[in-house]
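Each structure below is given as structure tokens.
Just so it is clear, none of the values below were taken in a lab; they were calculated from the coordinates. It should be emphasised that the depicted structure is a prediction, and the values quoted were computed from it without experimental measurement. Cβ atoms are built from the backbone, for glycine too; each structure is taken alone.
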Structure 1
Amino acid sequence: MNTSHSDTAPVRCGEELNLEALGNWLCGKIAGTEKGITVAQFPSGHSNLTYLLRVDERELVLRRGPLGPVAPKAHDMAREFRVLQAVHPHFDEAPEVFHLCEDPSVLGTVFFLMERRHGLILRDQIPPQLASLPHYAQRVSEAFIDSMVKLHGIDVAKNGLLILGKPEGFLERQVLGWAERWNRAKTDEIPQMDRIIRWLIDCRPHSPSPTLVHNDYKLDNVMLQVDSIDRVEAVLDWEMATIGDPLADLGLTLCYWAWAGARQLRDRGMPAVTSQPGWYTRDQFLERYAKRTGRDLSGIAYYEVLGVFKLAVILQQIYYRFRVGQTRDARFEDFGERVRVLAELAESLAGKLR
């Protein structure tokens, strides 16, 4: 299941890198740069831009933020670099990072280089080589959950990771921060979003002890090992990682896992492979997580509403960039409708808790 070439594509028009400037910056940092650099792009991401660099016989991954203006504190590549630098020694699934460039004169923005991992990433279809394996859905479900359990089990105080976040008041900041992001990216009035924000403020629970929180832990941000789908090779996209309430992580993950399979979302082109036969159900997911962490999940429904709300805001931020012409990627054209559907789903879930 080596994805060394099939997961990349030629660089999209308008998203090219200045290879001369990049080469000059890399001289003395990466051996063989003087022989030239070849570049391909990982085309699947919706926000940050990720490239595969080949320098001599070495492969590296370059991460940079999206084109055009971005929201304050969003797409912070310098912070993602430092998070990975701190987390990698304690969680091997976090890729190792090598060099950070904060000089915008090189590529026009902050970027960093990290190691290339090889493995299998599942998106909207199951590749034949996986589908042919016995009980693949159950095995991947368990590997996915166990990797999250491992991440949430790291002793953040003992390992000096508390510097990555401010756990006190984490959940309140999450709600207010995502509400602010919504208001900045709003293109149309969606009354359900305003009502959800008020509900999330009024019904906020007490948080358990803080852990590392990835904040975007989903199936297509996880790479399975080449020789064994029972283990995770890498967890990707750490830009929003912090220290805080692990149930916020779990709630967002369940949003991608369970609620993305809801009929109203499937009807609007948001399929979820985890809704297919054999994958862990929502309840099985929660049971395995609870058994392996010992955490009380009786209040998880609040975090699921928060997760659906956050996903709606993420899609709205992408849709905003499309609407104002900061990206011409046609994949984003229907994101406005997807946001409306997610807002309806979040309000429906919240209504069941009243």
Structure 2
Amino acid sequence: MSFLLFLFILYLVFLIAFIYATLRLKLKNHLHDQAPGISIIVAIRNGQESLPQLIDDLICQNYIGPLEFILVDDQSTDQTKSIIDSIIKKDNRFKYFSSNEGSSNLLTKKKALDVGINNASHEYLLFSDVDCRIPSSWAKVMSGYFMSGYEYLVGFSLINFKKPNNYISIFQRIDFLLLMIMCRASNYFGYPLASSGQNQGFTKSLYIRAGGFSKINSFIGDDTAFLQHCNNIGCKSIFIDNQESYITSRKEFKLSKFLFQRIRWVADANKLWKLNLNFFLILFISFLSFCAFPIIIYNNFSNYIFVGMIVVIKIIVEFLLLYCGANKLSIKFKLYEFLWWELLHIPYIAIVGILSYFVRFFSWRGRRLI
């Protein structure tokens, strides 16, 4: 029992460290008079429903420098190619490529992105997903950080809090917000530990220096693993919390889709020891503490004071992290949203953690993950 308590206390220490970093971290907005060329790259698989909105958002970029929009068709079976071909006829900044042109040594989305990167005309690269909404000032804000010497930009993404919502989207919103808050806080300790392909950027020269995605090809994703690899080779990275660069991510209403997304993420986290052992240990110890918590409660159930104290401490510390982080990011949330997340968090972590070891049996948009 003492070991389980030790794990729980260690988890609280991690959270308190993130709260401290959240409060202490002051990120400067980087503005620059120069407007270098930027290539915006999006890998798209069966995105016909969201693609028209993405195209509108890209067209509305208020960036005065050269822009190109590289849309890579990742073996879509819907009308994705037709929609891209249509916009190319109207706007020559749009370019179509197919992931079939990519290296046979790369898997899934990484293969598609590699095609886009290799065909990009500019040094500065930005990335998002087809089902995201991009603000008109995105390219302008991100370019200022590139011109300030940063090689890897970790942008902020959020789940839209506006209606409609259901119990899945509410949980998703708070869970993702906490992940972004911890990502931001980690910048205080030297560099951001995680990134999301929904909102990130890096230089083409960094991609070449890192050896492309070859070093992380065993990972499902292309974001956090690649960021970790780039941090290992000494890149200059930063988290960007400028509100004008916030990207809105897809809202999930179905439990299966939400869980499949998180299973993909956790499956990569299981292998992060290859890139950053300390970060992996934080994740692993946190997972063990989640498993230990219900055992502690069960074994001490008759001790009402002890059980109540443990539960209250956990809720307070997690709420403080959410409150402080949301305040820094100028994001609002409601107490009942946090309490709903709190109620389901431990069983959710256990389920996703276990299922992540069976990721080979899952598919995404009609394609096996590995």
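A value of 0.85 for FRET efficiency 1/(1 + (r/R0)^6) of positions 79 and 183 (r between Cβ atoms, R0 = 30 Å, to 0.05), calculated from one of 1, 2, originates in structure 1. Of the structures labelled 1, 2, which one yields 0.05 when FRET efficiency 1/(1 + (r/R0)^6) of positions 103 and 135 (r between Cβ atoms, R0 = 30 Å, to 0.05) is computed from its coordinates? That value comes from structure 1.
A value of 22 for relative contact order in percent (Cα under 8 Å, 6 or more apart), calculated from one of 1, 2, originates in structure 2.
When mean count of other Cβ atoms within 10 Å over residues 119-126 is calculated for each of structures 1, 2, structure 2 comes out greatest.
With helix-only ellipticity at 222 nm (-39500 (n - 2.57) for each DSSP H run of 4 or more, over all residues; to 500) coming out at -12500, pick the structure among 1, 2 it was computed from. It traces back to 1. Each of structures 1, 2 was scored by distance in nm of label points 7 Å out along Cα→Cβ at positions 239 and 255; the highest score is held by 2.
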